[in-house]
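Rule-based calculations on the coordinates, nothing more; no lab input. These figures come from a predicted structure and were not determined experimentally. Cβ atoms are built from the backbone, for glycine too; each structure is taken alone.
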Structure P
Amino acid sequence: MVEQTDRPVKPALWCGFRLKCPNCCTGTMMQGYLKVNDSCPNCGQELHHHRADDGPAWATILISGHLLAPLMLFVFTTFRPEGWQMAIGFSVVFLVLMVFMLPRVKGMFVAIQWAKRMHGFADE
């Protein structure tokens, strides 16, 4: 059995964040908002092997919470807004952040699986 080395992770993650194919960094990875293409339209790299599952949603919530928690504390201690103002304002900010980040985090999950040759991304 021939040992295969990992592909470069940092460029793959950057391509995944940009929603591009981790192999060529040119073709689009996503078909819609969260649907990953079966293969890259540019280089033909098969992408259907990915197993992102619930990881991107979990990571997006974790990152968003860690970004917004200090901001909420700062706003509350500095400006003392009403509770309903805080709830509505930060709910809107959280939703916008989630909508922006979720596909990018999913792209990074697919890219890391490609770089580490996981779940069928190994060369045959």
Structure Q
Amino acid sequence: MMLAKLGTQRLSMPGLLLRIEGLSVLIVAGVLYGYQSYSWLVFALLLLAPDLAMLGYLLGPTIGSISYNLMHTYALPLSLALISLLAGAPLGLQLALIWLAHIGMDRAVGYGLKYPTGFKDTHLERV
């Protein structure tokens, strides 16, 4: 069942929910970041840093999709956040929140995890 149209792409219920989920992560990460009184300049400077993983595509689509997906899955920044909280390491928490915000932002606008068949072939397009 198609619910909404985004540009030329129709969104299914799962696709819409995944975008809402991403927006929620972006908002929560931003609120927690602000609550910790971290620097918004650092946030702005590092927000797109996870996209450096796209450089893996210079080595081919398989390596590119692996490097991109590793930097765009919630597991790593959530692990960093937990370890940082337990260790009392505010820099790690700051970086984890920026990283989570980036992934949430990507998901909210429709950028998903990549398949090795091509950069534009993502899990959100197959939902």
Match the computed value 41 of percent of Cα pairs over 22 Å apart to one of the structures P, Q, and report its label. Q
Which of P, Q yields 3, 15, 21, 23, 17, 11, 7, 3, 0 for P(r) over Cα pairs in 5 Å bins from 0, in percent, for residues 25-96 alone, as computed? Q
Rank structures P, Q by distance in nm of label points 7 Å out along Cα→Cβ at positions 65 and 89 and report only the one at the top, that is, the highest. Q
Origin of the derived value 2.2 (distance in nm of label points 7 Å out along Cα→Cβ at positions 81 and 105; candidates P, Q): P
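Between P, Q, which one scores greatest on relative contact order in percent (Cα under 8 Å, 6 or more apart)?
Details: P: 40; Q: 32.
Looking at the calculated values, the largest one is P.
Mean count of other Cβ atoms within 10 Å over residues 17-24 was computed and gave 16.1; which structure, P, Q, did it come from?
Values: P: 19.6; Q: 16.1.
Going through each structure in turn, the value belongs to Q.
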